[in-house]
Structures are given as C-alpha cells and as structure tokens.
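Structures for review follow.
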Structure P
Amino acid sequence: MKEAKLEKKIAECLKNFYKSRLAGLDKLSLKKILLKKNPYLYRAMGIEKASEIVEQIMAAHVTSSDETIFGNAFFEPIACLAADGKVADGEGVDFIIEKKDKITAIAVKSGPNWGNADQHKRQSTNFDAVRKRLYKIQKQFDPLCSQAYGKQSSEPTDSSRFRRRSGKAFWEEITGDPDFYLKLIRLMKDVPEKNRATFKKLWEQSVNKFTADFIKDFCDSKGAINWENLVKYSSGD
C-alpha cells in the first residue's frame, strides 16, 4: 500500500474520530453521567471543588468511550483498506479476505482488553454464523479476532473458536509489511494537533456549563458540595 494513500486515509479517519468525539461531547448530559458514578468514592478522595469533580466525571466518561470510537473510526476502516478486504454482512465480523483456497473473517478490536468470557463466546457464535453462510463456497474458513495494539497471540480453543493476533503481528499478516504498525503512528503527522484545538474549546465550554449546573444542584449557599444531595440523586428514591 503506497504511503501517500495510507497517509490520506489516516487523516480522513482521524477527522472522523474527532467528529464522533465532538458529537458525543455535544450530547453529554451531566446528570445522566452522575447516575452511573460513585459519589462515595469522590467524597473519600476529599474532592471539594465542583469543577474538579465535574472534570473527573467527564474525563472518565470520555476516556471509556474513546476506545470504542477510535476502533470504529480509525482501526477498522484502515485495516479493511490495507487488507483489500470486503465488508462482511455478519454481526460481529468487520470484513473478510478471500483467497483461492481460504476465507479469513476478521473482527477488529482496539486492544487486548476488549471483552469478558461471555463476549468472547458471543464472538465465537458470530464467526460460526458467518461460517455457515459461506459453507457452500467450500473454502477453508479462518476466523481471526484482531487487536490493533498489544502483544497477545492465541490459537482457537473450545470456548474461543478463533485465532487472536495483536499489534505488529496482526498488521503484518494482513499487509505483508512488518513496519505497517509503525507507519500508522508516523503518518498521523500534525492531524491530531489540528483537530484537538476544536475539541479542547468545546471541552472547556462543557466543563464551565456542567460546573455551573453542578453548583446549582449540588452545592450549598456557601459553595460547598452537598454530598447528601448528590447521594440522594444517584442512589435514593
């Protein structure tokens, strides 16, 4: 794959990543997030500033969603393009690579900590469903769960009926280029910095807005956090 084409695709995917992040931040609701957070923990940490608790809550929420967004907006489309794959029509399988005697079905995950035992079983079931649909083609079926970063590698088991490849090993397998995983970071160039400025502006505006809302609803007349009101909101009737 020519570097110019890869660089263009990387820039496009990064822009889509930031576009999704901005959309998510714009839809963020402080009260919805508070319902899922542990007020006892924040009290135990000795937090006294409304802005500090707001920033911690927002940062935890955004960080947890960023991994999924990045996998969908960046890793998945680049992997499909780099492998010259065809988008799969099965749930839980992102694309397939068809060769003369083999079909490789690939599910793209960001990293090694992508799911629990039940999710691994579901992934096996998803691969099996694709296998059944492709049975008439009479080619070897190779289910591959890829992890765009990390160092895990494993063969199929009874509970996880798929191969697992991560990081360099995965990218080299689908591209034939041992340095492809390094090119992904190198060819980002200055695109992240250009997009970060817009995100940072909206982030700071959201912090200001949510801090004002938090003070209004969960602070007393002196500005101190009313922890009992916060606990009642997240855990009471």
Structure Q
Amino acid sequence: MSIKYVFMDRATRRQQLLHSVEVSIFRSLRRGETLRFADLMRPTGLTSDSFKFYVRGLVACGWVQKLSSGYQLTPSGKELANNLDDAKRTVQKQPKLSVVVIAERVTPDGTEYLFQRRLRQPYRGRWGLLSGPVAWGESLEQAAARELAKQTGLSAVCEVRSFARLLDRSIDETLLEDKLFAVVVATDMRGELSNDWTGGQNGWLALSTLEAQPDYFPHTRALLELAASGQPYASFEPHYDAAEY
C-alpha cells in the first residue's frame, strides 16, 4: 500500500507535531552544513523507501533543500530548527511580544489617559491601556505608532520606556497567557480620537474613573507607574477566574 504525503502550508505545519524522524533530520542538519541522504537516514534506523517519505515532506514544506552535495536547511528551516523543542517535537512556545501604549493629557480637571474598553476576546468588556502585537521585522516604535493609528486614528511620537512581563493566571494558577510588553509612551499627539475600529471603545479617562469601572485590568496603574519611574523592567501576575477570561 502506498502512502500519500499530505503537503500543508508552512504556517499549518508549524502547528502540528513533527514526527520523530523529522526531528531527527532537523537535529542532524542543525549540526552540519550539508549531509548526504545516507547520513541523515542512519540515526533513524529506517529503510531508504520509508525515510524518503519524510525527507520529501520537509523539502515540500520549504524547510530542507536538496543540492548536488546532499541536503541542507533552508533559511526558514534554520529558523524552525533553532526554535525546535526536541522533546515535544514542535516549535517552542514563547511569550507573546506586544506593545502597550500610554498617552496622557492634562485638563482643567486633572490628568486623563487614553484608555480602551476591549470589544474582542479574550477579556472582552475590560478597560485598560490599548495594546497590540509586534509584527515580524517591525520596530517597537513602529508597532506602537501603527496600533495607535489603527485603533484610535491618532498619530504620535512613540518612545519605549520599559518592559513588562505579564503572566496571566487563573484562580487555580493555570497559566492563561504569557506576554512581554514594550511599554511605550506616546507624545505630540495629532488628530481626532476615533472609535471607528471595531476591536475597542476609546476614551480619555482619569485613572480614578477607570478604576471605578466594574471591569478593568488590575495592572493598569502599575504600568503607568512603571513608565513614569524610569525602571527598565517589572513583572506582574494578575489572576482571573474563568468567566473573566
């Protein structure tokens, strides 16, 4: 009976468990520049016909390339191999890198901050500072400016002030999210505040008004203080019950 390899796009394959033979191939190529078919096959104990199935699959995914001298990792294959968890046979799960943007203004009634009520999961309905992910190859300042413009219609000068690690846990200590935030301060604000973005509701609020809301992120005050203090790094472990997440 013949075996048909189902070729997936790389993004999909990254979400799948790699076969132990594939892990062996990555491990071997990670330690050598170019290896022959027989050298890759030897640690697996497979026959040539069986081993060929796995090599062809990795070539089709764009992670391994065949040269006249043998096989070697492609740039994307090197990236995967560098982040490969051999024991779990998948790419290592790492903290999510995001920016959190702090913007403030002074009014006759005191200082107000640009806060946002999330209209997306998780934490839907909760108030806090606006945030967003950092794109591949994007600077932290670029990410902050992009997310600010997208979510509020405002432009600003963005400056990284510090970093914050948030380990969101459930009441029973289960880790819900692991995030590393670049804490960015936005100044020289330009434009009109908009609520056209469907992912959140924006508003200028005093910190006391935010903390009077029934649902807000408990670490918001700490992030504001972190940015103002000049401290380069802090970590927080807020806890939520299942309904809050």
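Remarks
- Cα Rg over 2.2 N^0.38 Å, for residues 74-193 alone - highest-scoring structure of P, Q: Q
- Parent structure of the calculated result 22.2, 74, given that Rg and Dmax of the Cα atoms in Å is the read-out and P, Q the choices: P
- When volume of the Cα convex hull per residue in Å³, for residues 82-137 alone is worked out for each of P, Q, structure Q gives the greatest result.
- Relative contact order in percent (Cα under 8 Å, 6 or more apart) - highest-scoring structure of P, Q: P
- Origin of the derived value -18000 (helix-only ellipticity at 222 nm (-39500 (n - 2.57) for each DSSP H run of 4 or more, over all residues; to 500); candidates P, Q): P
- Comparison of P, Q - label where distance in nm of label points 7 Å out along Cα→Cβ at positions 154 and 186 is highest: P
- Which of P, Q yields 12.5 [mean count of other Cβ atoms within 10 Å over residues 114-121, calculated]: P
- Distance in nm of label points 7 Å out along Cα→Cβ at positions 130 and 162 derived as 2.3 - corresponding label from P, Q: Q
Here, each number is a calculation from the coordinates, and none is a lab measurement. Just so we're clear, the structure is a prediction, and the values are computed from it rather than from any experiment. Cβ atoms are built from the backbone, for glycine too; each structure is taken alone.
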